Structure formats: structure tokens, C-alpha cells
Structure I
Amino acid sequence: MALFFIAGMAYASWGVHVPTVRDKFRLDPAALSVALFILTAGSIAATLTNAKWIARVGTRRACLVGGLVMSASMALILVAPTYWLLLPVLAAFGAGMATMDVAMNAEASAVEQALGRPIMSSLHGMFSLGGMIGAGAGGVALAHGMASVAHLLLAALVCVLVLVLACPAVLPHVPHAESHHESGRSSRWRSPVLWALGAVALIALIAEGAMYDWAAVYMRDVVRSTPAFASAGYAAFTGAMAVGRFAGDAVRARFGAVQLVLASAALACAGMVGALVLPFSVTALIGFAMMGIGLANMMPVLFAAAMRVKDIHAAEGLAHVASIAYVGLLFGPVLIGGVAQATNLSIGLSVVALCAALVAVIGPRVLKRLGV
């Protein structure tokens, strides 16, 4: 729980300073987009290359190394003297976060199996809670005059402290790593189930990424809400997602992963359609909250399934699905923006509803193949 919390806090602490980075380096939208792309590309590269290393050294060391790289690079983001030195720092930040992400999710899967009950959604809820607290604390610190460099340094020090305290309790190796001989495991690249899980995760993250980037814009430009109220759309989505994740384990234990994904995707689709058909302040907020609850448990369920594919190490299965999914997070907002540019934002965001509908159709079938 502590590791998931600081991962969310670190990502939110960086998010608070995206405008700071833009202003410090005087970036136009294209240059800022490149910087954001480099960060996500670092994450994708790490998930593609670090899985075998994580399986070899164990989740404890991987969490510690990934967390330390994440913390060190976060502290250096606003220290970089030039834009061209900022880019490798952002790549390292993304790689450190992704390495820690894969390792701590593999750990979570092992603990979940040992406990014999779902916990994955609650752990992802801690990530969301860390993000909310990280963003809130960052805003308060900056409002009271703390220097941006000092804020990121403080956040990095908190992450290092939690890593040092929490990592000794992490399993050195997940049990899955000991249950198969290396020669007996299949390549993750030849697993059709992993590719199918990755495709579903990619579609889900297209919708999730679009909501992060376009919810406030929709509230401002289409609903015509005030700038202060426009942020409520983003808050409704992220807050509902956190609530949905903390409740998701009980629902999965009661009804199963297949029913949870089906109902969640249907709820997300209905929420997005409602927000688009009824573009008023209250209805949009309700629709965005339904989207948050609907998308909350997609990644926890799909990641848990990826780590239970037969003859594939848990870390490698997760890394494979995560690397595919991150492509959706990277290009989803761009896709929505392109459709909106050609038509309008309401039609652009209809892609989100379509993605949710696709997950409702495809997701349960893929999970049934795994018997989860």
C-alpha cells in the first residue's frame, strides 16, 4: 500500500509542475508534447526491457531500484539547465516509475494469491489516493510560496524514505518465479492471451487518458461552465475512480472478474453517452463520475489476469500487457484531439464511449478464456 501510494504521489507531483516546466523552458505546445511523449516512451521502453531483470533479481530489489531512479529523476526535473537535458531526465523518470510499477504489481499479485482474496483494486486505489494527496499538497505548498524546485525535492525525499522503510517487507521473489523452471516457460511474445489482454487494456487506457486530458476542456468549451467549475469535471472523474477502486475488490470477490468488467464497462459507456447527450453542468459531472467508477477496476483486473497466464512469469506477463496499454495512454488524447479538430469535441469524446462499449464486449470473453 505504501509503494502504490508514493507512486501515485510522485506522478501527481510531476503533474502539478507541467506548467512550471513549460514556463521555465519557454516551450510551445509542440515542444511540451515532445517532453510528455519522452516520459511515456521511457515508461514503455522500461516495460519492454526490464521484465526479465525483475524476474531474475526479484520484486524487492526491483521496487527499490525503480523507486530510487524515479525519486532521483523527479528531483532533477526542474534542476535541468536546458530543455535538451530535461528530456533524458524525463525518460529516466518514466523508466523508474514503470520499473517500480511492474515490480509492485507482481508483488501485489503474489500477495493476493497468498491471501486467497482480491486486493489489487484497493492497492490501485492507494495509487489514486496518493495522486489526489500529492496534487493537493503540491498546490497548497506552491500557494504558500514554496519554490517549485524545493517542492519536487521534498516529494522525492518522502518517496525515498518510504522506499527504505517499506521495501524490507516486500517479498524478494514472487512465488510464481519459483513454480516453473526457466526452460519450461513460454515466451510472452507468443502468448495470444497476453496480446488479447493487452488489446483490452489499450482500449481502456485510450478512454482513461482522454478523460484525464479532456474532461475539464469539455466542461469549459461545451458545457460552458466557469473556469473554477470546469475543474470539477476532472475531480468528479478521479474521485469516483478512487472510490471505485477501493470498492472493487469486494465486488470482484462477490461476482467475479468477468461480471465486474462487463458491468464496469457498461456503466462507463452509459456515463459518457449521458454527458455528451445532456451537456449540462450537473449531468456532465454525473456522467464523468460514472466514467470514473466504470474505468476504476479495468487495469487492476487486467493486470491481475496478466500475471496468472500459465507458464509466463508474473512480471513478464504484466510488463507485456502494460507496455501495450501505455500506447493507449500515450496516443488516446491525441486521437481524441484529432477527431475533435476534424469535427467537434463532443464527437471526439464519443470515441471514449465507443472504447467502453468495446471493452464490455471483448473484455469478458478474454477473461473467460483464462478462467478468472
Structure II
Amino acid sequence: MKQSWRLDTLAIHTGTDLAPQDVSPPLHMANTYIFDCAEQAAQAFDLEDQPIYTRWGNPTTTVMEQKVAALEGAEAAVATSSGMAAVTAALLALVESGDHVVATTGLYSGSYHFITEDLPRYGVATTLATATDPAAFEAALQPNTRVIYLESPGNPTLMLNDIAALADLARSRGILTIIDNTFATPFNQRPLEMDIDLVVHSATKFLGGHGDAMGGAVAGSARLIERILKGPIRRMGGCISPFNAWLISRGIMTFPLRMARHNANALQIATWLDSHPSVAWIRYPWHPSHPQVDLARRQMPGGGGGVVVFELRGGLPAGVELMNRVELCARTVSLGDVRSLITHPASTTHHSVPREVRLGAGITDGLVRFAVGLEDPEDIIADLDEALTSPS
């Protein structure tokens, strides 16, 4: 792999040198691997320089890990069974009982519950700091703070953390940083270049891109990734299925092409929604109406991502009607698919978050999260327009 290769080339060619006889890396489904002799087995466990057991590593999984590391500009990456497995593995590898974590508000609900409920059960104290206010993070720091956890853009509010400012704050205090880069993706945002320590992904979303494979990944320094692999992944078993790793690697090969279209479609849809009389407000990182648009264009130079959020003037009832009327757009959770997906977070993805916490993070009762797909944008607009203007 050449250092000069750009993202599109890296997405296709990274990992192909592991199986030079195949134009596309093969799928290895074995649970374990045969040794020629006892001495070779002992050496494998000592040096870990060859496959041993798929929970420890797998040739197909390695391809995915190399691709994710290349996209993020990381020394290494580890693949996980899901995005939440990536989040939990990264955090558990860095903290222990008696430590303290500061996390952003506006978290994905699974991350919110793990950070605010599960970590405290293990003796790790946690504090949430206002996503858009670096000073709030500094005020929340304690002598035992070990990690600052970010998610930018946030799910589903699309509010941003000032990544560079918070990375500088953390480094000045000897604190490690983790960011969920699922919504932005490495096509639009490269947190490691802003001095973040670890990047986590739900590879189920844009990296896989086809709604058919669940997985996650953590990327960062070789030292921290080894800590995650030899700790939470091996001991708790959050390893990815080789078949899912193969599907996600296959998706990554077209990821840059897809992400460029997601960006373009989403900005066009956001602009159209912003002018629609039924829409109270919209939020999209690259749209002028976003309160942090300047920050978005600075730290997300590749584009605003594939998700638009908005609220209708009729509030929750109008949102329900819209959800029931769409035809082209699929009523389902998740995002990053080739299809357009529409979700009502308050009643689905964030239903389990206490209402006061949800509202405090900007997740209103009528908020609609629209994951813009790769269909022709005029067809997407036509579907939304008909759903918004049809009589009740």
C-alpha cells in the first residue's frame, strides 16, 4: 500500500495483498486453524504471527481492519460484531473502577445507556457535557478523568463537537479521546488528524452501505488497538463474523463513490425541505441554517454526510402522517443504506432515553431523522412532497 494513495484507491486496494492469487479477497469461514507441529502452535501463541482462532483474528477480518485503518489514516484497527461492541470495547479498554469519563450530550441511545448506566455499575463515574460548548467539557473534568467521549455529528441532532479544541484540551490534561465517526465517515472527517486517539464506527452503516451486514470497528494507534483486541474483544467475545467482515470489506470498495452521492443528495434534500411551507426547521451540517455550519465546513471538509433532520410545523402528529404516507422512503431505523430510510427517534431509536434528557439534547417529540439514500434526488423529493401535501 502506497502512502500517496488517495481514499478511493485505498478503499479498493488495501488488503488485497493478503491473497495475491485472488482479484478479490476470499472469505475464510474457519473457526480455527491447523498447525503443522506442536512447536509451531507454541510459536503462534507466543508471537501471534499467524491465525490461531477466529475470536483472536481471521484473514478475512484482517482485510476489513486494514481497510478501515487506511480510510481513517490509523496505524491499526480492530473489527467488532457491531457498532456498540466497538463503543464498549474502546471504553472498557481505557478505564477501570475509580476512573471518570466525560461524554458529549446528544449520544446515540445505546452509547448513552452504556456510559450513564453500565459504566457506573463498574465503578466508573460519568458526566455529560453540552455537545456544542468546549468550556462545558473543561468544567466537567475531574482529577480522575481518563476519557473524553465524543460523537460528531450527534445522533440524531446533528450537532457538532469542536473536535480539535476538545482534543487539545484532552492532551493538555493527559486524557484519552474517543469519537464516534459513524455519521461523518472518514470521507468527510478524519478525527485522528485532529489528534483524537480512537475512532469508533458502526460499520453496519455507511462503510458496509447495503443494509445487509452488522459490524463495527475501532481505529487508532497500534498500541491502543492491541490493548482493545487483547482485552475486551478476546475476553468478552465481541468479534465480528468473517462473513460480515467480507460483506463490509466489499462495501468499503465503493464507499467513497457512495458517500459522495449521499452528501450531494442530502444537501439537495435539506435545501428543498428548508423552503417547504410544512417544515418548521431543518438541520444539516453543510446547510447555511445549521448553527455550526462554519465549524462543519472546517472539520468536515469532505461534505455534510448522508443524514438530514427536520421538524414539521404540525409537530408530532404531522410527523406521524409523513411517516405513514411515504412510499419510496423506507420506514425503518438505521442509516447509511443505499435506500432512503426515515425514522422518528423519539418513539424508536431514543424511546428508552428519559424524555427530559432527550429534550435537553434537542431530540424533540416531532423530530424526523431522514437518512438520504442513493436514489435520484428528484424521486426522493417527489415522494416527500406528495407525503407532505396529500390531504389527511
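Table for the structure above
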quantity: With relative contact order in percent (Cα under 8 Å, 6 or more apart) derived as 17, matching label from I, II; calculated: II
quantity: At a computed 22.4 (mean count of other Cβ atoms within 10 Å over residues 88-95), which of I, II; calculated: I
quantity: Winner on FRET efficiency 1/(1 + (r/R0)^6) of positions 104 and 280 (r between Cβ atoms, R0 = 30 Å, to 0.05) once structures I, II are ranked, highest first; calculated: II
quantity: Among I, II, structure where distance in nm of label points 7 Å out along Cα→Cβ at positions 128 and 304 as derived comes to 1.4; calculated: I
quantity: At a computed 26 (percent of Cα pairs over 33 Å apart), which of I, II; calculated: I
quantity: Of the structures I, II, the one that 2.5 was derived from, the read-out being distance in nm of label points 7 Å out along Cα→Cβ at positions 112 and 192; calculated: I
quantity: Origin of the value -28000, where helix-only ellipticity at 222 nm (-39500 (n - 2.57) for each DSSP H run of 4 or more, over all residues; to 500) was derived from one of I, II; calculated: I
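Read-outs: derived from the displayed coordinates by stated rules, not from any lab. Since this is a predicted model, take the numbers as computed values, not measurements. Cβ atoms are built from the backbone, for glycine too; each structure is taken alone.
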